[in-house]
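> Below are structures written as structure tokens.
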Structure 1
Amino acid sequence: MKAMTLSIALAASLGSQFMVPTAFAAEPVKIGVLVDMNGPYSAFGGPGVVLATEMAVEDFGGKVLDRPIEVLTADYQNKIDVTSARAREWYDRDKVDMIIESADSSSALLLQKLGEEKKKVVIFAGSGTSRLTNDDCSPYGVHYVFDTYSLANSTAKALTQAGNKSWYFITVDYAFGHSLQDDATKAIEELGGEVLGSSKHPASSADFGAFLMQAQGSGANVIALANAGKDLQNTLRQASEFGISQKQIIAPFYIFETDIKGVGLDLVQGAQYTTGFYWDRNDETREWSNRFYEKHNAMPTMIQAGAYSAVMHYLEAIQAAGTVDAEAVIAKMKELPINDMFAQGGYIRDDGRMVHDMYLMKIKAPSESKNDWDLATVEAVVKGDDAYLPLAESTCRLVKK
């Protein structure tokens, strides 16, 4: 009897040793964050997007459907072949359920195709190309934060409606810049404005003097900057040297708070731009942004804030769907409204576009700024349905005509 009792006890003990780990070995839900960690996009995306993702996972409780949530990160090094290799490795070896990016448009378009091939959710937080919700749309892709259409269209509409009818463009000479200029031109002309001229420049230019003289000489109400990164910062610095902002409005289409900090308020004061998020807009944005600042030592850009919102929405959709199956999760993401510090009344359309309000901002003068990150004021709210390309005009195959 003693031997039998000991055997039962030993079996129970051994059983518990095997059962307990099994209970804690639920397959994790895996999120891959693919960003530029050290290159030209790292300040407004990069490590801040990783942090925002981790904050979302922590705020959600660290697990969903009783499964732990795991965050994987990688630097795509601004190379499309690195993007492809890492994404395939994540899908095939690591069983990643969703990838969120803050990469360039070429990498984003590759991720869109790969996500559809693998039947995995892909969220675009940092790429701007509107092809993601038009000819290159996917049933598994969500374009969450902004696109070239919303940035150009919102700024152009707001300034033209305010009476600034004449425009001149300084545009980087490749698809990104052309797209910004074309989208803005359409909005300007529809409102009775006109484009007086345009100067195209190669990427990574150093001297914008000739272009700025042409823009100044045109007498246009608005000088629009359809470029980005160092090109944008150099244009802004040299525009200040020419004293352009004293008589004409400078409107950079693709600018972030990190760019403003890099150039300095004294050189860009008065410039107007569009963003999907500003940290100091209301109590809710301030509360979240201050939490982000404590960990990052910089206020969030719209890409970083949008990444947090996107990951939270993705996890909420998994919870509501009761599964991580991509089709079911995407359906819930499109069904559930988005109401948080990033967007109020946001929603995801059939083409994958997340529609939310955009904000026309005006950069403050140094004398108006109360602290290091008090950079701009909200001049106007552009409602989401006005900011983005109408669904009826989308060329996405998923849209019912």
Structure 2
Amino acid sequence: MSSNAVLKSESAALIACTVSRDVQIFDLLIEDMETALGESWGDLGFDDALTFLRQPEAAELQFIAVAMDASDEDNIDRIAAIIGAAKKREIKVILITEDVSPAALHQLLREGGDEFVPYPLPEGELANAIERVLTPVAEIPVAPELQNNLKATGTHDGVIVAVHGMAGGTGATTLAVNLAWELACLDKDNPPRVCLLDLDLQCGSASTYLDLPRREAVLELLSDTEAMDSTSFMQALLSFDQKLHVLTAPTDMIPMDLISSADVNRVLELARTNFDYVVIDMPSTMVEWSQTVLEAAHVYFATLELDMRSAQNTLRLKRALQSEDLPFDKLRFVLNRAPGFTDLSGKARVKRLGESLGISIEVQLPDGGKQVAQTNDHGTPLAVNAPKNAMRREIAKLAASVHAVNKADHAEARG
């Protein structure tokens, strides 16, 4: 090790190193490394790291913690080379970043970063990251009945349907999952190929609603979409009853902007060319690539409820889209827990809500009651567990309407 490297003890076995421009900048990292490893770690500067990683002594390292902030982005290629050298020696890499751009973080994860921890370090998070990289959990094999058996075709021209909640709890995921299932079951003789993409990368629960496992393969796919092809995309999907094919949210929470508009475009293109319908469960948060989905979608459903938070968020979204000249009128508003047929006061409130926001509420889903939550918890669509539920019936009608419009458009195109 070079003279710039800090060794805690000559007698302690060196199992890890921090790598940074100046480790004193990251004082919390020093404290956490000492707490986790005692004297079994050292420190390297960027200039020394490559040299040391090529020496025989580096074979003893189990991981390196690469610490960087925004000012280090000018050295991104050197840092990427350090990560590459570590991976060649089968040394794990934990990234400690402060105010680093998503593009730079994305690049380093693609180069081989195993874990990402923001700085200042959340309490106990470095120790958790160290435990994860040193005791990796093998991915549970996918049960045969959950494996996607559909072959890639690349010949389809699918309809993209996005579902976006105007607030948490407005039923966006419930609508996305059940709409996708209803579309998949529309024609028993010639069932459409339907794909459900859960793009709520942090809190996506489509896998929970369908009792599907989350997979590391999803993050691997999204981290390097340039290398993705139809085969790898289809392999990352899971199947529900061999009718609905699902790209679940990743196993762990990842930054929403870890993927770019280009990444989302590639995913949508592969989904569209291999399926008849692509249903997307969107995050409530607006991110850079939200515009990509909005512009690509043939139908963009926005779920809301008859309350102030939904109204305020809808108005804010309307202003944001219109200020950027984005197609706000593409949104089709869906009112969840809509008032019943005899609730005249509720009907009047719905009308006033639409008028005050300057929107048309085109779909009204009745309150499905406790059956909806119970069915979601059981991991089955409403059509399987509660086929007579009022909400399920309306979603089935909506799916039939989408399918009818699609068939009419195809007939018109052929004519």
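> 15.7, 45 is what came out when Rg and Dmax of the Cα atoms in Å, for residues 95-150 alone was calculated for one structure; which of 1, 2 is it?
2
> Kindly point out which one of 1, 2 the value 1.19 was derived from, the read-out being Rg/Rh (Cα atoms, Kirkwood Rh), for residues 311-382 alone.
Matching structure: 1.
> Once FRET efficiency 1/(1 + (r/R0)^6) of positions 111 and 223 (r between Cβ atoms, R0 = 30 Å, to 0.05) is calculated for every structure in 1, 2, which label goes with the largest value?
Values: 1: 0.30; 2: 1.00.
If we compare FRET efficiency 1/(1 + (r/R0)^6) of positions 111 and 223 (r between Cβ atoms, R0 = 30 Å, to 0.05) over 1, 2, the biggest value is for 2.
> Here FRET efficiency 1/(1 + (r/R0)^6) of positions 231 and 359 (r between Cβ atoms, R0 = 25 Å, to 0.05) has been calculated and equals 0.05, so which of 1, 2 was it run on?
Source structure: 2.
Taken together, the values in this text are just the output of simple stated rules run on the coordinates, not laboratory data. No experiment lies behind these values; they were computed from the predicted model shown. Cβ atoms are built from the backbone, for glycine too; each structure is taken alone.
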